[in-house]
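Asker: Listed below are the structures to be examined.
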Structure I
Amino acid sequence: MDETHTMVRTEVTVNGSAFLLAQGQDVQDLRRRIEAVGTQARFVEFTVVGNRSVSVLVSSGAQVMFTDETVEYDARDTGDLLEPYGEDFGA
């Protein structure tokens with residue numbers, strides 16, 4: 001019997017827009033960067049599934065939520081921005 005390989009996928013939701021973080025993203029660092037926004041709006045960048053970069057404008061009134069789920073392992077999900085994948089990239 002083959003054992004299914006899994007990984008933990010983290011979703012960050014900013015004001016209702018959900019983003020699945022790529023593997024290797026430092027979730028604690030992303031939380032610190034969002035917390036550091038303070039009273040002035042700032043862009044926070046991170047890499048999402050598909051190895052794509054996202055830049056979100058975060059302000060003091062932003063609602064941000066992190067959730068984790070266990071999913072089937074995907075070897076393509078490396079966080080390498082030079083190797084994007086998914087339907088937009090024909091992979």
Structure II
Amino acid sequence: MQEPNDAGAEHAILGRISKMVADEKILRELLSDGGIDGETEKERLAALERELDQCWDLLRQRRALTDAGEDPGAARVRPASTVENYRS
């Protein structure tokens with residue numbers, strides 16, 4: 001996942017989050033309806049959830065930096081292992 005540093009960075013991150021939420025919903029529906037099965041599909045869902053956690057974390061970092069009067073472009077995507085256990 002790239003980290004956009006332009007003025008539209010937050011908009012781009014939110015757009016990516018929206019797309020991933022929609023994809024996650026479709027995968028969950030397919031999985032619960034039996035439309036998909038197997039470890040590959042479950043891994044796709046898990047990977048999507050990890051990337052979504054990373055996007056939310058990046059957005060939170062950018063907003064915190066902005067609130068602190070610092071450059072939001074200094075925010076970085078953190079490893080999935082760091083962000084996946086955060087509580088909302």
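Each reported figure results from applying straightforward, stated rules to the coordinates on display, with no laboratory input. These figures come from a predicted structure and were not determined experimentally. Cβ atoms are built from the backbone, for glycine too; each structure is taken alone.
Asker: Of structures I, II, which gives -3000 when helix-only ellipticity at 222 nm (-39500 (n - 2.57) for each DSSP H run of 4 or more, over all residues; to 500) is computed from the coordinates?
Answerer: I
Asker: Here's something else I'd like to know. A value of 15.1 was computed for mean count of other Cβ atoms within 10 Å over residues 51-58; which of I, II is the source structure?
Answerer: Clearly, the read-out refers to I.
Asker: In terms of distance in nm of label points 7 Å out along Cα→Cβ at positions 11 and 59, which of structures I, II is highest?
Answerer: Going through I, II one by one, distance in nm of label points 7 Å out along Cα→Cβ at positions 11 and 59 is largest in I.
Asker: Further, regarding this structure: Starting from the value 14.5, 54: which structure in I, II was Rg and Dmax of the Cα atoms in Å calculated from?
Answerer: Considering all the candidates, the number was obtained from I.
Asker: Identify the structure, out of I, II, from whose coordinates relative contact order in percent (Cα under 8 Å, 6 or more apart) was calculated to give 31.
Answerer: II
Asker: A follow-up question, please. Mean count of other Cβ atoms within 10 Å over residues 19-26 computed as 16.9: which structure among I, II?
Answerer: I
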